[in-house]
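The following blocks contain the structures, represented as C-alpha cells.
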Structure I
Amino acid sequence: MEPLCPNMSRRFPDPRHRLPDAQWLERMYNNRLRVPAHAQHAARWEAASRQARDALPCQLDLAYGEGAGQVLDVFEAPRAAAPVVVFIHGGGWRGGSKAQYGFVAAALRQMGAAVVLPDYARCPSLDVMQITLQMVQALAWTWRHAARFGGSARRIHVMGHGAGGQLAAMMLACAWPVFDPALPPRLVRGAMGLAGLYDLAPLMHTPSIQEALRLTPRQVQCASPARLPAPPSGRLLAVVGGDESGEYQRQTRLIQQAWGRARVPQALALAGLNHFSLLDALAQPGHRLNRLARELLRG
C-alpha cells in the first residue's frame, strides 16, 4: 500500500468529466496574472532571506535523499527541545525555491522554533506524486535529525504556501509506518496550509499549469488531500487571502468540508491579503496569521 494513497474511500467524480472553461480557470489559478506586483514580492523575499541566512545559525543544502534537488536548509532552534517547522515552498510544483523563504524561517525562529526548508525537484521532471514522496523523505529526515539542531522529534509541524499547502496537508495525512515501520504514526502534530490547493482536478484543465504538471486522474485522486480520508489525528489550519480568487477560497473551505472541523478547525479568508502578501503577514509580528502560527506551535 502506498503511504500517500491509502484506502481511497472518499470518491469524487472522475476529474475528466464536466470540463470547465480553460480561460476562467486561468483567471482563477494563475496568480502571476492576478497579482502584477508578484516580482516585487519575490525580490523582497529573496533579499530578506539572504539577510536571514547571514544573521542566523543555519546549515545549508543538507541532503535528505539521493534524488535531484533533495536538499534542505536548517535554521537552528534558539533553545533545546524546541518545536520544529518544516516549511514547504510554493511555486506551483514547477517553480519556486527554498532560498526565497529564509525570511519565513527567521519569523518562525522568533516563535522559538527550529525551521527546516526543503527543496524538491520540479514538474515535469517529476510528477506531483513523486514530489510528495520527496517531502515524505524530508520529513523522515527531520524526525531522525531533529535533536541535532535543537528540535524535538515529537513536536514536528508542517507549513506550506500554494503548492506547499497541498504538500503540507499530504504530510498530515501520510501513513508514516507504511513508508518506514520505524516512523511513528503521528510524525506530524499539526499543519498550516497558506493558499493551499486541496483538490487538483481543476488544474488538469488549466493550460498553463497542466502543461508542466501533466496530471492524470489517478494522480489527482491520490495527491488531492480533499479526496483522501481525514487523518486520524492532528489538525490543519487552512488560510487564504481575502483578495485571492474564488477558487482558492473555495479550496480552503473544501478541505474543512472534506476532513471535518475536528481536523480542520479553521478555514479562514484574511481580508486585504493576496496570494503573495499572505506570506508577509505570516512573518509580521502581531498579525492575526502570525498569532495563528504561534498557537499551532503550542499544540
Structure II
Amino acid sequence: MQFTFHQLKIFSEVVKQKSITRAAVNLNMTQPALSIQLKNFSSLFEFQLLERKGRSIKVTDYGMQIYQRALDLLSKAEEMNYLTESFKNLEAGSLRIASVSTGKYIIPYIVADFLKHYPNVDLNIQVSNKEDVVNRLKDEDLDFALVSVLPNNVLVNEEVLFNNELYLVGNTHEFDPSRPLIYREKGSATRQAMDRYFKNSSSHKTFELTSNEAVKQAVKAGLGYSILPKIGITQELLEGSLHIIPQNKLPIVTQWRMVYNKQRILSPVAQTFLSYLKENKAEILQKYFSE
C-alpha cells in the first residue's frame, strides 16, 4: 500500500468537513482534482471509507479508524517539520563535547557566551583522560574534542584556539633535584611533555597520579615538582601556594584546539558552534584568559 501525505490531508479534510466541496476550498484545490485524489486513496483499501448521503459525506466505521491513524501520521509529519525548522533556527539540538582533564579549566569559558546566544541547545560535556577522549572521537561518539595535542590514530579537522603553556611548578621558588617528580598517568599530554623534558634527568624519585588536580595538590603539599599547564594553576600562583620555577627550555608551548572527526557530518548546532569559535576565539582569550 502506497499513499502520499497529500492524500492523507485530502482524506482527513473531507472527513472533517463532511463535504468534498468545502474540503476543496480549504485545500485550495479544484473539486475534480480533489475527487480524483480521494478516489485513488480510497481504492487502496479493501473496505469502504466513505459513503455519500445526498450532498454530505458519511464516514464508515472502518473509515473512522483510518481517519484517526491518518491524523496520527500527519501529526508526526508536522513534528518532523517542526524539528527540522527548530534545528535550522537552533531552537533545539544537542552539542556533545569531550575534553581532556586539563581542559576543564577552559571549556566552561569557551561555551558560556555561546549558550547565552543559544539557550535551548542541550550541551553535554564530559571530561576524561586523553585515551578515552580520542577513542570517543574515533568512534564518532561526539561532536568535538578539546585537546592540546593532536591524536595520531584518527583523522581530524581542527580549530586552533590559543596557546597552552606548561611550566615547572613547586611550592617554593627553588628546584631541588633530590625531591621527586610527580607525573600524570601514561598517555596524557602532560605526561608526554614531562617525559620529553626530563628524559636525561638525574632524579630517579618519581611517582604517578591520575589527574592534574591530584598532581597540583601533591605539589602544593610539598611532595615534589611537576610540569603543569599554567591555565590550571592561576589561582594558586596568585595565592602563592605554588610557584613557577624558571628553567631552560620552559615553558613548553602547545596549543588548545577543538577537533572533530573528518568522517563526521556536523549537525547544524555543531556547525554554528564551530563558526562561533572561529569568530570569537580572540575575544574569549582576551575576556577570560589574558593576564
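Computed from the coordinates by the stated procedures, all read-outs in this text should not be read as laboratory data. A quick note: this is a predicted structure, and the numbers were derived from the prediction, not measured. Cβ atoms are built from the backbone, for glycine too; each structure is taken alone.
The maximum of mean count of other Cβ atoms within 10 Å over residues 33-40 over structures I, II, that is, the highest value, falls on II.
Hey, Rg and Dmax of the Cα atoms in Å derived from one of I, II reads 17.5, 53; which structure? Only structure I yields this read-out.
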